[in-house]
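Next up: some structures, all given as structure tokens.
Quick note: the coordinates plus some simple rules give every number you see, no bench work behind them. The shown structure was predicted, so the numbers you read here are calculated from the model rather than taken from an experiment. Cβ atoms are built from the backbone, for glycine too; each structure is taken alone.
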Structure 1
């Protein structure tokens, strides 16, 4: 029996590690494409900074990939063993499904402990460090926001085009000011200009020379018959705030980025009367802190819920095909996270106790897994 348990433990552990690695890579790649690739291609991130930022994404990715990796690994291993009739041979020797599952559940408990630690400590630290380093890296090279021969749309309400850029000197410069619907209200063109960074106010200052400005009717910008004519000027100055692009000078730390000690301190603080904060608002915020704490615990313990679901399902489906088992794992994981999102809709409704509702997906998966476990063990 010990030899069999070692075999199952080694097979499940190696497969789960591989699944966690693949899923972590996919999640990290999506975040790199969304958050970092544009900065890297624009030259705003040095290669060593980019590598550090990618490494800081790992704990965030692990918080999702660990439960899904356990689910995928168990399904792959037990599905293959069941298809090869290994499960049938083991049960014929007198071992129950519970005996087969013991090493898997042991791994699941360890995975749950690791996932909970990541959710409460590693992930919060990495998220805060990631956003601070990204904001600092972008601020150290603010002039790189202006990329030649590119329509730059990152500045709210402005579209910019520069034909050539040499250091702070710009040539063939165009700027369009748009309304809330993206319609051009005013435009300006300059032969040359100069770009400077105002660090105190976190903004770019454009000083243009030989400028031609065209204004349109504010109420009907698309009515070209109402053009106010082109005005020329020897010099004009435009401010381009960077706060929307780089964030404020200090990173706004979200509640989910707080570690366990910080969340507990915040929960205790909100439990004390505060004359600056009305009681209903204070209670709402306190329940929100409780919800974040319970969500982190529930996500950690979802490793056990996924394992309990995957064991009877892996035995039942009896498939060797990796793609089929991966499809089942993805479907189950998506349904779990969809239930979590639905519970999150009650985040601002403390009367519904969203902190306790966070456990519904776990309880549902564990109950369904236990029922399937019972049915498979009786076959």
Structure 2
């Protein structure tokens, strides 16, 4: 059977072999990190080592890393547990931020983005003047669909000017661009293990020493009272290994960006009507959001799957649902472009031959559907 070409790293990254080894070793031992006997202390040591590695990735103290079940829970923890009186979020946030803001029972203000997907700082300033204090501003570091990177340091300065807290969902950035909590100026930063080659079902809130976080899950007092429940020791151990590898990988993204740029240049040469969202601003080096004329995104996904290529249409975090991209509509794209978009996201296993196969498959579908006039 032909090996599948995987181009959906923003949905989940193939787990790294070293992570599998560490997870297996942790699962072969016994011990609850809350127990005081030797087995419990050994489990706690595993947790502490992983916490130190995740802290190094994010530029914070180990004690300021709060482990949880994934990026969605991490975002919920911050949005609903930060103690804000109002919430200001961008229109292009991940669904976990949008939904948790709606569930928080607080006034929610949405700040728009421009045609490049960049948050409108003037509008943010106005909303900060209007919103009840203390406010939480949540603007993701890089968009999961387009890869567009926000001016998070400028957002942080603006939030601080009005006494607001700032949260950035940095889940897509780890391993692709440097992360440092102090440099960014964020009070909260959220991460997910499986986006960097770690196990699924593990994530973290990273916070400054002065930031507050009220637990949404109570009963055990784990994670310094910020998230109760027996920790996923094996998953956290794998997260630590993946975090270390991601920290090392930050300086080695040039090859991935070169392949992404070649892919985009090649398909633009095939069609002058192709749309690449956010191409005129800073993006993650591995991400491309492409709209093919007259071909719905789900049709493209099926075509590429039959060609042995795995990619996605919009976000893969909504239980397989296919719906219009709120990110692209917020950027001002019309419904046909939003419907006809796919996301290509590359990673550490991507080869130039994979790019060539994608271009060939893209051209075949484009030629076939163009000759028919529509699909």
Structure 3
């Protein structure tokens, strides 16, 4: 883990300090370590109420972050935070993105082409058939399948993706040291080898019912398209679809019998404007796979504008405040902010909290590689 990661883990243990409150603390203190070590009166000045302050102090007094960090490492779990360039870009862009995610397995660049497949635990034979066919077809096309490891449609989607030799990601509603449901332990092991298990809950968090609706924003946040196979009127899959709509994602639903309880929710989604899924090709058409190679080529383009080059030589793997960037490049702040905004649209840099910017890892590695190549040829 990086030097300051343990402090992110520490805040994650304090119930009630979510993305909004932590962002306020970071904006006030400037960095995670300073916020974690701050005195009580400064934390109150930063906006923590007495209840949250007491919880934070209790965690600071009772938990050894070094021991917890070692425990996480011993279990082969990776931790990514807002500060990390490897943090999934699509997830970073959603409202209240998790400030920390725990990963068992590996996230890859191609996971940007991901489809969430979700649905009821009480599926029909029809629902199983559609899920298997869709997940298998998409996985064979190189699309990552994302779901929640739950019984029913979720588990079937993961299994079909693995059987097709594809990648799949499971987003859990508990700590990664707990597998729920327990009968999916072997499935979880396979997913960690051929994709990833992800959670924003700290180790030891049990699978309580209240954990699952919030985790659904991560399922939709990581995905480009969401497909609801079968869902009752109160299905968690509908919560995922709602998050997806709020995030501007395309939502599909599989039409079902109007008399079937397991199809009432998915039929309602279609009535409300979701795309009816009639064939796996419907999803492939929305994804516009022909753009995949074009996007890969665009990402190979290096910054050519002199201002972009100057800024890129300054922005690195760690967040840097715009004032410091201005001081180093000796450019007016208006030029710096407008150029950085354009670079952010190109996927070259990303904006973090507190007017700080950092390089996107893929661009950064390619840029410095090309600089080395030019020096060797000169």
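One of 1, 2, 3 was used to compute helix-only ellipticity at 222 nm (-39500 (n - 2.57) for each DSSP H run of 4 or more, over all residues; to 500), and the result was -19500. Which label is that?
Details: 1: -19500; 2: -12500; 3: -14500.
This figure was derived from 1.
Among the shown structures 1, 2, 3, from which was the value 27.2 of mean count of other Cβ atoms within 10 Å over residues 65-72 calculated?
1
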